[in-house]
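Quick heads-up: structures coming right below.
Nothing in this text is a laboratory measurement; each read-out follows from the coordinates by a stated rule. Model, not experiment: these values are computed from the prediction. Cβ atoms are built from the backbone, for glycine too; each structure is taken alone.
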Structure I
Amino acid sequence: MREYDIIYIMENNPEIRFRMFVLPVLLLFFAGWGGLALIVFYTLPTVWPRWAFFVFGLMALTGTALPAAYYLNKRFPSDPPSEPNVIVRQAVWVGVYGATLAWLQLGRVVNVYVIIGLAAGLLAVEYLIRMRERSRWRPPVRELPDDETDQD
């Protein structure tokens, strides 16, 4: 492996810290679960409170799943390493999954096959997105030595 390959890898894969996710996790968690509590205890299930229920449910589940997605991506690293947008996307999939199951429960459509099928479909979509990310070719960045730089 040449020196500029190592520089490229180190510059383009910064160490992701959980510190960058703390504020979004807290906002999503407390706004989501707090909103769900307000909707469940203080409203009737009319049209707008139902929509609010799904929005707050998506927020609550995403905020709850974000630390787990971060931990799993750190514990089981992939090639290429997961970027922050991948971690957030995986947490959003959990929120979408839970909100969709709650939506389907209204129509009494949910059974074990729907639960497994929806999970398999979302996992397949995430797998295909990650496969696409792995297959993208990125040209190596070469650092020029100081004596080859343009002298003006």
Structure II
Amino acid sequence: MFNIVLVTPQIPNNTGTIGRLCVNTGSTLHLIKPLGFDIDEKAVRRAGLDYWHKLDLHVWENFEEFLKANPCTERFFMATTKTDRPYFDIEFQEGDFLFFGSETSGIPIEILDAYPTQTMTIPMTKEGRSLNLAISSGIILYEAIKQNFTSYRKMM
């Protein structure tokens, strides 16, 4: 249904939790290296519980390799704190790619600069800097599902 793309994730528990989210929503998880952990790491499997083997997982060596396999870039949406456009202003479609950056530095600026009209943010108060990666992924993914629920319902 949707594609979650994690660009250089650093924390295995977040990736495991997002993997579980993907299984439960029929989404595909793409991991773009370098990763901050071993993909077979116990923490990833534990966070994904018994879902990890059901996950539609693709691991890419770098962003260029990912782009070669997924050239339809107009449906790429980048989650970042470096924009004012809220995620709920985007009209999501089945098959969209929802990008999230590493927990420590976000999506690299060169990727954000390549897609300036395709950025989105989760509104927050000035008290916070950012949200947890797994929480952010869930918020935006479920907005996309909400907007496409008629199609999604057929999967249930």
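Assorted remarks:
- Comparison of I, II by mean projected area of the Cα convex hull in nm² - largest value held by: I
- Which of I, II leads on FRET efficiency 1/(1 + (r/R0)^6) of positions 29 and 141 (r between Cβ atoms, R0 = 25 Å, to 0.05), largest value: II
- If helix-only ellipticity at 222 nm (-39500 (n - 2.57) for each DSSP H run of 4 or more, over all residues; to 500) is computed and equals -10000, the structure in I, II: II
- When FRET efficiency 1/(1 + (r/R0)^6) of positions 37 and 93 (r between Cβ atoms, R0 = 25 Å, to 0.05) is computed across structures I, II, the figure 0.55 traces back to I.
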